[in-house]
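Some structures to go through are shown next.
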Structure 1
Amino acid sequence: MKLAYQWLRDGVPIPGATGRRHRVVAGDIGHALSVRITGSRSGFTSTVQESAAVGPVVGSRLTAANPWLYGTAQVGKTLAAGVRPWGPGTVTLAWQWYRDGDKIAGATAASYVLVAADAGHTIVVGVSGSAPRFETATRFSEPTGAVGPGVLHPTPVPLYSGVAKVGETLTALPRQWGPGTVTLTYQWYRSSATGDVRIAGATRAKYTLVDADAGYRVKVRVTGSEPGFTTVRVYSAWTSTIRPARTTAPSTTHG
């Protein structure tokens, strides 16, 4: 009698799997295997028998290690992941970062730059290892502490340009702040015998000196803010004493 074999995966024939033995491959993991045997002999009707299914097939287990984190848990800083080698053989590793247990979209590298949305939350990295004929395994790092706000840098002392005289316009020169895009706002102040006086409505980069400024000095405060970072306020130096506008003597008519 002649016997023919066909191996099945979840009841579906496996292409090329027609021997008495079937070598389990990665594609079999998670599926049930069975074999169909067809017996034939000249002058006789062929007979087909199918074995009971075995499975689902499980892969061998990888030797997996937990990753660890290094870096400062602060907005704007970079966290990096490290892990000991996995085995046996060549294991492909894939990374995923999590914020309070939720996946961070697109954060799939071995390092991650903390953003404003991370402030006040904990961060974990997961690493998944895969290899043919092995079950995929995932391990997680210990969480960071709550991510702290970032520190703006640089935050230069502002300068100003213009003439310290009533009627003239002073312009604040904040210079370059960082990192990223920092929103700057302004407030001008006038000196007085009792302390600095905030000038009402003087909240732009330019300020035109008025009569009330004469005899006093003026300075500007620049406030830098960026989501996830601590707000910073810096002050310029005082101007020299503001001079009054030049007055013109009233004209007279001589007869």
Structure 2
Amino acid sequence: MQDVLTSVKWFEPELILTGVLLLVVLVDSTLAAWRNVAARVLTVGGLLLTLVRVVELRGVSGEIFSGMAVVDPLASFFKALLIGASLLVILAFTFRNSRELHGLGQGEFYALMLAVTISNVLMATANDLAMLYLALEMVSITSYVMVAYMKGDRMSNEASLKYILFGAVSTGTMLYGLSLLYGLTGNTSLPAIRDFLAAGLTDANRLAVYAIALLVFAGFGFKTAAVPFHFWCPDVYQGAPTPVTA
């Protein structure tokens, strides 16, 4: 029980973001004239509060939720970096001054931005293959929706479709590599996999590791637009709204 309470306490940044996301959705579902302003204020305030909590936990180090995630200074650094990036994107533009997003729903955009931020933060804390994969897919699925946010624009819809198709291929490639990695090591825990690989490999296992690395890095390469897997990137960036590209 104490481990669960400690895990929840160290998981507060993610819980704050989730709570703010639900509040933004709830506020946006009303017909009040102030809902757009309230959604923006809630989003900015929630990100700032989360950033403060991440900084407060920067000296904490340990595994949470039975080793599925980890809290340490490195994870806190990337959490702060990702939350700060989301905050900068939201503060850098307004719907009123945006040629692309003017007249579109604001609450949905802020909710999607919070969802992407939560997914990125979870990816930074992942200590298990399952957690890492789920967090990465949460980022991808939310990004597909955000790219097509200008639903009346043909280029935006085309960009989203291309993104989905390439994302599906990269997901399958990466997932196959991760399944082979689990089959080789018998574990999904990242520290356990590290220890298995550090203990030394036979010639047969070494060949399998090379194949696994190729599949996993190819999948990650597509999702992160790393050379030489970046050829989908120009079309998607061209069709997506500028804040989404940022």
Structure 3
Amino acid sequence: MDLDQLQHDLGIRMNDPLLLLQAVTHRSYINEHPNDEAVDYERLEFLGDAVIGIITARMLFHRFPDLDEGELTRIRSALVRTEALAEIARSIRLGEYLRMGRGEVRNGGRERDTILCRAFEAVVGAVYVDLGMDAAEAVVTPRLSALQHRVLQEALDKDPRSRLQELTQAELDIAPAYKVLKSTGPDHDRTYMVEVALNGHRLATGSGHTIRTASHAAAANALRLFQVGGRSVRDFAEPAD
């Protein structure tokens, strides 16, 4: 198999091309070619998964200095999820290079998200082993960056605090305010109650084991007030007395 074009598309030149060949070899190929000395990509996939995680964490840490650990974790999870990495794999036509059994090919293996994701992780693992972290980062970072805006928006869309703020700013050009009402329980298992208010009017409260989760719960309850409770944001246009 000629992997020169794949190396060109990745912007690399492997010292050991057999590592890249291993990275595109699915287990089903081994099963159908028992006399072949080929090795499947699963060990490289294991390594590549960790390498991508480190690269993504470092990229987000430097690009978003104001986000807390929970928000960074949520965005990282969205960026490295199976569907996102499969999309990157498709952008470099990785499915065309996969060595797999005939049955797997007939079943659509070259386009299956899980296989494409794992193969991309294996390719990154191979690049890391052969060329080091800088080369792996050069493969991963620009491709993650291309997905970042859309994935970030999708991640924010799932955040009730972000959705509530978008709603109130669109209607009244003001943001909700959050306040911790009380905390209970021992230090190792504390529960917080948080209020979310608009223009001084209490919209809802929420509880959680961190202030952040309690705030999200309060925002989710406020959204339900507007979505199914029959209230309008404009009901709170006038400041509370």
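A few points about this structure:
- When helix-only ellipticity at 222 nm (-39500 (n - 2.57) for each DSSP H run of 4 or more, over all residues; to 500) is computed for each of 1, 2, 3, the one that comes out at -24500 is 2.
- For semi-axes √(5λ) of the Cα gyration tensor in Å computed as 48, 18, 17, the structure of 1, 2, 3 it came from: 3
Each value in this text was obtained by applying a stated rule to the coordinates, not by laboratory testing. No experiment lies behind these values; they were computed from the predicted model shown.
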